[in-house]
Structure P
């Protein structure tokens with residue numbers, strides 16, 4: 001049972017919640033064991049002996065599971081919290097949605113539009129969804145901001161400045177604004193501007209907790225089209241890639257912003273990929289793709305563990321690598337190609353390399369021993385992961401180039417040219433389209449630039465989230 005001070009704090013929290021919650025809400029009624037006080041709230045997550053609950057007006061709070069009634073504790077043993085998408089490409093950064101029971105075919109007019117939002121500003125950030133909130137970054141009135149919406153309604157809850165965005169210091173001929181998706185963890189959200197300003201914010205109100213400048217403070221160099229990375233959270237660490245001679249990768253304490261280590265043996269300039277985690281060889285390591293090198297660093301010290309050279313890398317390398325078992329799949333565009341690398345605790349060996357997949361920036365997804373993605377000049381490609389061989393490719397109107405995501409046995413694709421969205425089976429037997437629709441309107445913010453519809457689709461909680469600069473759309477794909 002909680003001690004007296006804990007009980008008083010819990011009672012105060014429950015009392016405040018009760019005063020603010022309407023009696024006709026559908027959230028579960030939770031009971032505090034000692035006092036018998038109740039509150040209606042939605043379950044967000046259960047972790048490390050604590051339960052996170054969300055009140056009707058969006059505020060979350062955390063309680064020890066042992067402070068709740070025996071009925072609540074029994075419920076939590078089998079309860080399944082709503083799925084979340086807290087960072088770039090999801091919790092495992094593999095672009096695999098846990099959703100099931102989704103529509104297997106779309107009506108002619110497409111799935112139902114649930115809500116739209118038209119004040120997202122400039123930028124290409126995909127959304128992150130956690131705790132009933134949707135987070136993304138955008139530039140509005142010369143400021144790079146993190147923007148928080150109610151994921152159910154699309155209503156803006158708050159915004160906070162990451163830093164100035166004068167649209168200088170990086171190439172804006174393809175559009176200005178932040179590029180990377182935010183990352184949500186334990187009551188905070190982390191986001192980066194195209195100029196390398198990194199911030200930690202309270203998810204409740206957007207209050208900034210700490211701030212770093214990757215260029216001024218860590219010797220980083222802004223990539224030609226701007227920093228595009230999404231910060232990686234691993235336990236108590238926040239890890240990013242400033243690049244440069246002072247250490248290409250740096251880790252911070254995620255709560256305080258204190259620097260923990262730098263990868264001083266790795267001095268490559270930052271590119272556009274995001275870090276991923278591997279446990280190959282029993283070693284926790286962070287894998288990053290640079291212009292001409294794939295590298296792994298020790299998760300505890302930042303020490304360089306291994307590298308795999310990538311001579312064909314040119315202009316920009318962008319797609320996030322896929323880590324699985326003791327292997328890494330990587331690809332980049334501009335004619336470069338792809339390869340599979342076998343890695344260990346301190347070693348790397350190429351398995352195969354070819355040009356079947358030359359993915360520019362739409363990303364690839366691994367499903368049942370195959371990789372799916374758009375390859376420059378070839379359209380949508382299915383590639384055998386073990387051999388590297390092409391299984392099939394499909395090219396035509398609406399299948400030239402874009403992004404692809406996966407959920408419930410299906411590929412959700414976005415054509416970057418016309419903004420059309422398609423549904424297809426994720427099958428090595430061939431391409432079978434089962435629905436297509438176009439966004440209801442097109443942004444005007446890309447006028448005068450070479451930018452296209454480059455924000456990757458996100459599928460979570462039965463919803464499909466799409467963005468074209470200032471325009472954000474939410475569709476019901478469960479029906």
Structure Q
């Protein structure tokens with residue numbers, strides 16, 4: 001084989017080349033094939049133009065639509081170049097940015113071969129301005145050859161057909177190229193038969209930007225008709241960006257967590273590592289953490305292009321015994337007193353034991369209870385879960401029934417306070433009477449009586465003094481013991497004492 005003549009690159013004209021006076025069949029369906037990818041060009045040239053191609057011509061070289069020959073229909077593209085030193089003719093299909101794989105499919109009728117030592121190309125593949133793969137008919141013997149530009153800058157040649165390809169006949173050529181440096185894929189089909197296939201072709205290129213018909217240098221003599229041209233580009237989807245949500249991200253063991261994939265980039269598989277030895281390949285799995293600890297949950301999302309991982313922390317705590325607490329409403333009032341108890345315990349109790357202090361009990365979470373008799377009661381809640389139990393108490397003050405004055409009148413209010421268990425108490429007991437408008441005994445009392453503690457423990461009462469009630473309604477007593485050096489002060493609940501009413 002003769003020595004290679006290095007290409008001389010000239011600037012292309014990107015304008016559409018006017019058609020010669022030809023008779024085509026506009027509206028004819030465009031060609032198609034079964035190869036994968038997005039169609040960049042599908043052209044039977046029946047439009048009569050080469051619009052959309054990058055065309056190069058110089059000297060005696062021409063590129064045009066011709067009706068002299070056609071594989072089907074009436075027209076084809078015609079590339080003509082001579083041995084003249086300025087003769088140049090080619091047209092190129094520009095590929096979309098990001099193309100990583102290309103299929104070039106077309107029908108060729110080489111009517112005139114070139115001079116000895118040269119060739120007539122079918123398809124040439126470029127990365128930028130560098131041609132790195134082409135398939136051609138060798139002028140000396142008509143054989144089919146593959147030429148590859150290696151990383152060293154030298155060309156390697158592979159004969160694909162030892163027989164002579166006849167001139168002036170149509171032949172179907174398909175070439176598939178995936179540029180990947182020393183692991184480039186090249187497949188060639190000629191007239192429907194596979195004549196070459198390798199994914200270990202060593203080339204200088206890792207990308208492909210255009211596919212050329214014709215030659216990019218001068219004096220490459222040819223007369224070639226090209227028809228039913230289909231060029232397809234494959235742009236792989238980007239690798240996914242992994243992301244997910246977890247709910248909840250913390251809690252008490254055993255903790256059931258729902259994981260939801262929110263990855264972008266169309267992943268096709270998911271690999272979960274929950275950090276406790278558990279794994280999953282579901283897109284949206286759930287997982288139960290049985291033991292307390294801090295775990296790193298990791299998702300790896302994958303598609304045909306690659307994979308990406310992301311992680312999140314799951315905090316699992318050991319179960320603790322609950323902390324009992326509750327609210328009671330009301331906490332004081334006249335008998336019969338109905339009290340609503342509301343559990344406010346923390347730590348997730350699973351059972352509740354109530355002791356209302358008057359002999360009654362309940363296991364409801366939020367019970368109600370009626371205290372029938374006056375007195376001060378200790379209501380107790382014990383909250384329990386698998387880790388243990390805890391108790392808390394609160395006082396409920398139940399007073400005597402309070403009489404109601406239907407009109408303003410004179411009355412003789414009476415009240416008493418019993419001291420017991422004290423150590424020889426001394427001091428004073430103050431009895432305060434509050435009007436019906438003061439339901440909490442917090443305003444200025446309407447009547448105050450002070451009684452000296454002179455006999456130690458025992459019951460001390462108000463004096464029988466007539467009081468004129470200026471407001472109709474329920475009047476309330478509240479009393480307090482001042483305390484002394486040996487005994488603490490004592491306060492009664494508002495409205496816990498009774499008095500009598502005298503009509504006046």
**Prompt:** For which of P, Q does volume of the Cα convex hull per residue in Å³, calculated from the coordinates, equal 299?
**Reply:** Q
**Message:** By the measure mean count of other Cβ atoms within 10 Å over residues 151-158, tell me the structure among P, Q with the highest figure.
**Reply:** P
**Message:** Using FRET efficiency 1/(1 + (r/R0)^6) of positions 103 and 167 (r between Cβ atoms, R0 = 35 Å, to 0.05) for the comparison, can you identify which of P, Q gives the largest number?
**Reply:** Q
**Comparison of P, Q by mean count of other Cβ atoms within 10 Å over residues 279-286 - largest value held by** = P
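With mean count of other Cβ atoms within 10 Å over residues 143-150 derived from the coordinates and found to be 23.8, which of P, Q does the value describe? Write down the numbers at each step before the final one.
Details: P: 23.8; Q: 19.0.
Value 23.8 for mean count of other Cβ atoms within 10 Å over residues 143-150 corresponds to P out of P, Q.
All of the numbers you see were taken from the coordinates with simple rules; none came from a lab. Source: prediction; values computed, not measured. Cβ atoms are built from the backbone, for glycine too; each structure is taken alone.
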